[in-house]
Structure 1
Amino acid sequence: MRNIEIKRTMQWLGKDLLLTVQNENGHIGTVVIGQPYTKNNKVHVTYSTWNRLGHKDDVIAELYVREAVLKYQCVVTCVCGIHLDDIHEAELTAIFEWVKKDIAQL
């Protein structure tokens, strides 16, 4: 299995939050923007996703947006691009484990 280094950044744009998630082959694979809304006295998240053709980065970006919106109660955008040629199941698992731990630290 290859050593996969993922980097996440956070930048406040006024009251809005911009997240980027990438590896060493980073690119713009997906852009997800979300915002909170209240229904029946409970906060929910609505989001829109733009995916480049053939990219699956939305799975990770949507996880980040959902958690960040709920935590910070603001508009959150995540730009995500993780690229690995011929990725293996064990590498996918390692990426998702890293993402879960990182989201817990937002």
Structure 2
Amino acid sequence: MDEKLEKALDFSNFTATLNSQKRILLETYHGDLILYYKGGKFSITKEVLTFCHMLKTPNTVLIDDNNTPIQIDDLEDFTTLAHQKYADATNKYLTSYKEISKNRSVEGLVHV
């Protein structure tokens, strides 16, 4: 096979694998952001964190991912757990992303 064609094919395979690994990492990250609380399922986003921080009441009702109203009796506890969930998931995502960014071969990406 022509050397230029082989290099182009290798680069194409690398790019496709890298994009696939990034997609998998992002999906894992979104899964890690899920907090189950009082029978509700909450995806912790910056908006949820900000909303909870802005509320000035000790309790509230939040709508979970399934559009179910959930009574939150201890908003401070919920907010603390949400912050921790967000920090843990984001740090794990950063570490994993740095790891795949270091790899310069398809084999290296697949074994991450």
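Assign the value -9500, calculated as helix-only ellipticity at 222 nm (-39500 (n - 2.57) for each DSSP H run of 4 or more, over all residues; to 500), to the correct structure from 1, 2. Only one of 1, 2 returns -9500 for helix-only ellipticity at 222 nm (-39500 (n - 2.57) for each DSSP H run of 4 or more, over all residues; to 500), namely 1.
State the single structure among 1, 2 that was used to calculate distance in nm of label points 7 Å out along Cα→Cβ at positions 21 and 45, giving 0.9. Going label by label, the one that fits is 1. Which of 1, 2 yields 1.1 for distance in nm of label points 7 Å out along Cα→Cβ at positions 29 and 61, as computed? This value belongs to structure 1. When FRET efficiency 1/(1 + (r/R0)^6) of positions 13 and 93 (r between Cβ atoms, R0 = 25 Å, to 0.05) is worked out for each of 1, 2, structure 2 gives the greatest result. Look at distance in nm of label points 7 Å out along Cα→Cβ at positions 5 and 69 for each of 1, 2: the largest one is in 2.
Of the structures labelled 1, 2, which one yields 14.1, 47 when Rg and Dmax of the Cα atoms in Å is computed from its coordinates? Of the options listed, only 1 reproduces it.
Only the coordinates and a few stated rules stand behind these numbers; no lab work does. Here the structure is a predicted model, which means the values were calculated and not measured. Cβ atoms are built from the backbone, for glycine too; each structure is taken alone.
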